[in-house]
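Some structures are shown below for you to check.
Bear in mind that the values in this text are calculations on the coordinates, not laboratory data. None of these values were measured; they are calculated from a predicted model. Cβ atoms are built from the backbone, for glycine too; each structure is taken alone.
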Structure I
Amino acid sequence: MAKGKEKSPEEIYADKLDMCITDGIVKTGSGVLLGALTSVLFLGRRRWPVIAGMGMGIGLAYANCEYALNTKKDNAL
């Protein structure tokens with residue numbers, strides 16, 4: 001089985017950064033959606049669950065990104 005061309009460190013970093021941005025968008029959007037759903041269904045349309053959900057999404061995405069960028073493995077994400 002032939003090995004393909006190995007990626008340069010810059011390409012690996014760019015791939016990890018792309019995954020971080022995508023992960024941040026997905027997790028932030030999911031947090032906003034769950035916060036809005038909770039607000040509408042259970043709390044009478046208050047604003048704080050949406051803000052809390054967004055904050056949790058951003059925090060999770062940041063933690064995942066920090067882990068991916070600080071590990072030595074190429075397939076951290």
Structure II
Amino acid sequence: MDPPRFTRIIRAYLDATGAEIPAEPWVFAGWIGGLGGWLDYNATRRPDTPLGAAEVTSALAHLHNLAANLDTFLNALRP
């Protein structure tokens with residue numbers, strides 16, 4: 001997800017619910033875990049298929065995006 005879109009979604013969620021989400025990296029553990037699991041599945045169970053290769057590439061791109069933009073994603077959680 002691109003940072004501006006993430007920020008819009010989080011702002012809308014916070015405005016609608018009033019919920020407080022800690023601006024801590026661990027908040028993204030589920031996202032990272034899901035991507036890591038999907039990467040592992042495709043890399044180990046179907047690495048020699050076009051779909052498996054495409055999903056590995058996609059999961060890696062999402063993980064790199066999250067790592068590169070983590071500060072922006074965290075700032076979106078701050079009131």
Structure III
Amino acid sequence: MKIANGMPADRITGVTWQKGSASLGDGNCVEVAGLPGGDIAMRNSRFPDGPALVFTSSELKAFITGAKATEFDHLIG
């Protein structure tokens with residue numbers, strides 16, 4: 001099966017989805033899974049059968065670097 005951006009996340013099999021520890025068990029979190037070949041999939045934990053976003057490791061690294069540098073802090077209230 002070819003894993004593609006936007007496909008239903010529940011169709012991505014053979015991976016382990018991981019929640020961040022800051023989710024506090026309230027169901028409002030992003031889950032990530034490492035994919036064969038090194039890409040990373042993300043899904044909304046409230047909608048596990050919703051669309052998955054698929055990123056290369058370089059793309060996710062760039063985002064995480066920006067988040068650590070507070071570049072996106074203005075988006076959260």
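Taking -26500 as the value of helix-only ellipticity at 222 nm (-39500 (n - 2.57) for each DSSP H run of 4 or more, over all residues; to 500) derived from one of the structures shown (I, II, III), identify that structure.
I
Comparing I, II, III, where is FRET efficiency 1/(1 + (r/R0)^6) of positions 16 and 48 (r between Cβ atoms, R0 = 35 Å, to 0.05) highest?
Going through I, II, III one by one, FRET efficiency 1/(1 + (r/R0)^6) of positions 16 and 48 (r between Cβ atoms, R0 = 35 Å, to 0.05) peaks for structure III.
Check the numbers for relative contact order in percent (Cα under 8 Å, 6 or more apart) across I, II, III and tell me which is largest.
II
I've got another one for you. State the single structure among I, II, III that was used to calculate semi-axes √(5λ) of the Cα gyration tensor in Å, giving 22, 17, 11.
III
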